[in-house]
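Structures follow.
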Structure 1
Amino acid sequence: MAVTFTNNFKNILDKLESIIEAEFKGALPVYKGNSIPAGVNQAIQLIPTATTLTEYSISSETREFAVEVRFVFNEANVNETALDHILRQVSRIEALIHDNMKMTYTNENSVTEHVFNCRFDSTTLNADEDSGIYVVVWDYKCQHQGNFG
């Protein structure tokens with residue numbers, strides 16, 4: 001008998017991408033995975049990193065999903081004006097995540113699902129000093145209850 005499932009990581013990444021794209025209206029492109037096309041000056045990367053079972057019962061499970069969210073600013077020598085721009089973007093993105101602590105989406109089986117307790121647990125500034133670009137890294141987490149039976 002085939003198992004019934006939904007691709008929760010994809011659904012969460014797609015919803016997070018749509019929220020960021022709606023806020024920035026194309027001014028800050030969003031990419032899933034580790035690569036950003038050459039010539040892009042600034043972008044957001046969404047990299048799925050982990051899932052943890054937080055609650056388990058015979059009728060459902062709750063999992064916490066972790067995503068590394070990276071703001072990449074492609075400039076090696078960040079002056080005061082550039083740093084001000086970076087910090088404004090950081091504050092705006094953090095406020096956007098706070099305003100979306102709960103998200104609703106329709107999965108690939110046309111079922112409405114919810115994620116909750118969405119948050120940034122930590123922020124690291126200039127996380128990739130050796131690469132010649134300025135990178136801000138957030139540890140994004142959210143929870144999803146599923147596998148109802």
Structure 2
Amino acid sequence: MRRWLRLVPVFLMGALAIAYVLARPALRPRIQYLDILEFPAGALLIGVLLWAALAGRPRAPPAPPWRRHEQVVRELPDPALRPDVVALERWLETGEDAAAAADVLARAATYEPARQESLRAQLTEQLAVKASRRKREALLKRHIEGV
């Protein structure tokens with residue numbers, strides 16, 4: 001909405017310029033020095049258009065001195081975890097291969113092989129239910145928070 005408000009002066013000046021071009025043939029015989037008066041009026045019009053176009057740009061506040069040289073650290077993917085992430089993403093997106101997603105969640109929950117097996121069987125049943133993406137996200141979030 002604010003973008004349109006900044007363009008209102010531009011549209012008004014453009015309409016004024018078009019109206020003048022249309023009315024100029026009728027004004028020329030009545031005003032003797034019309035050719036001389038057009039230059040300052042045109043310069044004023046261009047100045048107002050430039051001001052309207054450039055004045056509305058918001059400026060970013062300068063960074064505080066202690067944050068100017070702050071190092072930005074990007075998260076790098078771990079190649080060893082990539083298969084686990086792919087399995088969870090595939091289940092999250094399509095709902096397919098619930099067994100692989102259950103295996104990842106079971107390994108994340110415990111290190112005991114017997115407990116992993118029972119948890120894997122339980123999670124496979126829970127994750128195999130056909131649900132929407134939003135419900136799958138909620139189920140995954142609940143299991144991740146429980147880990």
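Values computed for the structure shown
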read-out	value
Comparison of 1, 2 - label where Cα Rg over 2.2 N^0.38 Å is highest	2
If distance in nm of label points 7 Å out along Cα→Cβ at positions 20 and 100 is computed and equals 6.9, the structure in 1, 2	2
Comparison of 1, 2 - label where mean count of other Cβ atoms within 10 Å over residues 12-19 is highest	1
Structure from which -8000 was derived, helix-only ellipticity at 222 nm (-39500 (n - 2.57) for each DSSP H run of 4 or more, over all residues; to 500), options 1, 2	1
Value 1.8, calculated as distance in nm of label points 7 Å out along Cα→Cβ at positions 28 and 84, assigned to which of 1, 2	1
Relative contact order in percent (Cα under 8 Å, 6 or more apart) - highest-scoring structure of 1, 2	1
Given 0.10 for FRET efficiency 1/(1 + (r/R0)^6) of positions 4 and 108 (r between Cβ atoms, R0 = 35 Å, to 0.05), calculated: source structure among 1, 2	2
Top of 1, 2 by distance in nm of label points 7 Å out along Cα→Cβ at positions 68 and 116, largest first	2
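Values quoted throughout were computed directly from the atomic coordinates according to the rules given, and no laboratory measurement underlies them. Predicted model, so just to flag it, every value in this text is computed and none were measured. Cβ atoms are built from the backbone, for glycine too; each structure is taken alone.
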